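Asks: Structures given as structure tokens follow.
Here, each number is a calculation from the coordinates, and none is a lab measurement. What you see is a predicted model, and the numbers here were worked out from it, not measured in a lab. Cβ atoms are built from the backbone, for glycine too; each structure is taken alone.
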Structure I
Amino acid sequence: MKLAHVVLVACSLLLAQIAHAQKITVAAAADLKFALSDIVAHFKQVNPTDEVDVVFGSSGKFHTQIQQGAPFDLYFSADIGYPRALAQASLAASAVKPYAFGRIVLWSTTLDARQMTLSSLTDPQITRIAIANPKHAPYGKRAEEALRAAGVWASVKPKLIFGENISHTAQFVQTGNAPVGIIALSLAVNPELAGKGGYWLIPDTLHEPLEQGFIVTQRAKDNALAHRFAQYMDSKTARTIMTQYGFVLPTETARQ
């Protein structure tokens, strides 16, 4: 009887854990590929029964997909304007939360980008330059702004090839399809890319701020896990990881 009782209790606890476990799907800007993956891994250490699936891509495309009913519970955008627009359209179940400012860099695996500037891109020997598509990718918009501000847009425009998002843009450089690209600092400092090339930090005075923000979507208004993960983004652990990947954090005090 004692053994049966122990088994019954164990089964009850297991069922309770399964019942408590929740799952969320997060749509996140591609510049968060490494940082958010690390944050999710730490979150899972203290919430082992919960599932957090992350899909990385273009902020602009995610914005459109959420408007069309895509099943995302949280939305992290490299341009805070996109989640603000969703909130205005009553598609958010939380306030819009600023989480970082992004930075852009020149990055190359074959050239010494540390010795380059935007003017270097006019060199005839550089025949291709990768940037994210300015039509829907915030990093692409800022790259275009910086090139225009530096006075080289007209010269380099014929050389440009466009990535669907900032991660895809980095792949163009990694694979040799472009000798140099303008990518996110958060990607360039990751060990996976840092060991393959150097970068030059583009002055943020050359472009509008890359203010980034997220929301819990209206779809997840009653999803406790979605709201808990949103709160975790303000934790000391999450903020430390974001800083390690080169993001500039909002100035509010982090929760312990």
Structure II
Amino acid sequence: MNRIVSLVPSITELVCELGLADQLVGRTGFCIHPKEALKKIPKVGGTKSVNLKKIRALAPTHVIVNVDENKKETADALAGFVPNVIVTHPLAPLDNLALYRQIGNAFGKQRAAEALCARFESAYKNVCEKKFKERAVLYLIWKDPWMTVSRDTYVSRTLALFGLQTLPVSADARYPKLNNLDVKGTELLLLSTEPYRFREIHLREIGEKTGKPVHLVDGEMTSWYGPRAIAGLSYLAEFSSLL
């Protein structure tokens, strides 16, 4: 029997969706879906603050990590005592297909993975058949300091499907820090509910600060891979049509 530790919230959900919940022995505190299936699964810290001692004690056969979510030094340390470290790095919505198959192939769940691929392809086709108004947006993921996403990210490429083109156009970092809220060229601001917990209270504050329209967006629907990415396509189609 495999013993899986997932350090990626969205992929923990994927593991369960593929019928592998009974092989999951560890997760991060941010792995919250599906709630019932994860209730009794031990937590091993956060995505950036992994407790290696706890993972070692769980004696996993596989640990799943992600380039954006987890630190490279964590993955390197895990490779020293875990037989299989599975590295993931989706960069665009269609990369979900390879991700489903990567996890499905690793654990003998190819049929379930292909079924999920079919669901994603159907939802993606529906999006591609629609036309969305092009708008320049500043997508905020953090406060103190302000942080956004570059166009070389899964989030940015996902938003672009719906005409929401993120700013800045170019950046040295994939998740740039902003010295101030420079909204030149920005038509509207989107506040993500994760990783920073932007809430309704921030809308007026930032709206008054920038003089631009500000909207709250479900961060899980823009940034999570796995099965939630399918729901995310429907969510963002409706969300963008209401802006």
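Asks: Distance in nm of label points 7 Å out along Cα→Cβ at positions 97 and 121 computed as 0.6: which structure among I, II? Kindly include the intermediate steps, with their values, before the conclusion.
Replies: Details: I: 3.4; II: 0.6.
That value comes from structure II.
Asks: If you rank structures I, II by relative contact order in percent (Cα under 8 Å, 6 or more apart), which sits at the top with the largest value?
Replies: I
Asks: I have 39 for percent of Cα pairs over 28 Å apart, calculated from one of the structures I, II. Which structure is it?
Replies: Matching structure: I.
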